[in-house]
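> Multiple structures follow.
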Structure 1
Amino acid sequence: MTESRDFFSVVRTQRAHRAFTAAPVPDELVERVLEAATHAPSAENTQPWVFIVVRDDTARGRIGELNRQAWEGGGRDFSRPRLSPDVFAKVEAGATGGIANAPVLVMVCGDTSRCVETVLESSVWPAVQNLLLAAHALGLGSALTTITTVFGDELRSLLALPEDVRPLGVVPLGWPAKQLGPPRRAPVAEKTFRERYGTPWS
């Protein structure tokens, strides 16, 4: 089992992985990742997140097919002019097969019965961030895609979701097919102002 890394190192090196090996991911690691997710903050501590861990080949294949249909049905045309050719190619490879090939798919959902719906997503996304960081700390690859949820009714039927539970995203989880370099991020000074907008941080 890979030892956990220093927190700031994990934050600085976490990347979206869309290609995975076929090696299985033990339940113990999946549970560690999800435990980290459940320690996230949420509005009024309502903890409205729900995670469905999908290992079944047929179900993973169906989710992957829905992801592909969503991509080919509009996602591709929307993303192509917004992404560099290199990033676009990686996203397309993930959307058309790479994500479905992950040994584990975590369906991220929100329980609308637990909180006001206007804060549902803002209460779930911190848990997803914890999940992504924990996966990276353990040497696992992961990513977040939300495009699949355009087929919300199909996902609801496939995973037997009750009416109050809304699908919000899919996180593929597995051992990375290759190691990725550090992410490219703008420096803090380009994104931060002091006291009021326009006043440089430094």
Structure 2
Amino acid sequence: MTTPGSSGASGGPGATRASLVDRLRHLEDEIQRAQAELAATGGEALPGLHLVVEAAGRRALLAVTRVQEIVRLVAMEPVPGAPPEVRGTFVCRGLPVVAVDLAAIATGRRLEPALDAQVIVLAGAPSVGLLVDRIAGLVDGPRLFEGDREAATPEGWHGSRLVAGLCLHEGGVLPLLDPTPVVSSVREFVS
């Protein structure tokens, strides 16, 4: 009989934990793919709450389901050999977090963040945080954009690997961010 915290004959709790982490990653990836497919269809409201984030003067939406926590900018340890968008690592609630600068991804250049910048710690493993200038608001069920996506994509977001779709917000169009490519690149970098 298998008891809580054990995995029976399969090699102990570590094997179970690794299996559950892999399963959770698969489910997170599947949710992101489904949201991206829904965003690509346009027309309807996208279910759920979304943060309006701002980085280097560019605004975008990020699903709250991707967010574990939002913390203030803290001192970070540099990561030798990391890509330029990786700001460094810090410890949040006892776990290391790799901080990735959204402004550097959006602009292609590294900018110094303001002292009141924030880090959005994403749910999942490894722990990845998106460094943003600020959280500008919260939107419930943003309406998906219908029309020529390429023409409507806001300045600075054209060709971004993070844009999963477009949503209407306060008379304008905001990109819907999918942080999966950032998380995947961090996974490759830290493994």
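Read-outs: derived from the displayed coordinates by stated rules, not from any lab. Worth saying up front: this structure is predicted, and the values here are computed from it rather than measured. Cβ atoms are built from the backbone, for glycine too; each structure is taken alone.
> Suppose you compute semi-axes √(5λ) of the Cα gyration tensor in Å for every structure in 1, 2: which one lands on 30, 22, 14?
The read-out was computed on structure 2.
> Match the computed value 1.00 of FRET efficiency 1/(1 + (r/R0)^6) of positions 31 and 183 (r between Cβ atoms, R0 = 30 Å, to 0.05) to one of the structures 1, 2, and report its label.
Value 1.00 for FRET efficiency 1/(1 + (r/R0)^6) of positions 31 and 183 (r between Cβ atoms, R0 = 30 Å, to 0.05) corresponds to 2 out of 1, 2.
> If helix-only ellipticity at 222 nm (-39500 (n - 2.57) for each DSSP H run of 4 or more, over all residues; to 500) is computed to be -8000, which of 1, 2 is the source?
Clearly, the read-out refers to 2.
> To continue, here is another question. Taking mean count of other Cβ atoms within 10 Å over residues 63-70 from the coordinates of each of 1, 2, which one would give 21.0?
The value was obtained from structure 1.
> Hey, relative contact order in percent (Cα under 8 Å, 6 or more apart) derived from one of 1, 2 reads 23; which structure?
Source structure for this number: 2.
> For the read-out mean count of other Cβ atoms within 10 Å over residues 135-142, a value of 15.1 was computed from one structure; give its label from 1, 2.
Value 15.1 for mean count of other Cβ atoms within 10 Å over residues 135-142 corresponds to 2 out of 1, 2.
> If distance in nm of label points 7 Å out along Cα→Cβ at positions 103 and 175 is computed to be 0.7, which of 1, 2 is the source?
1
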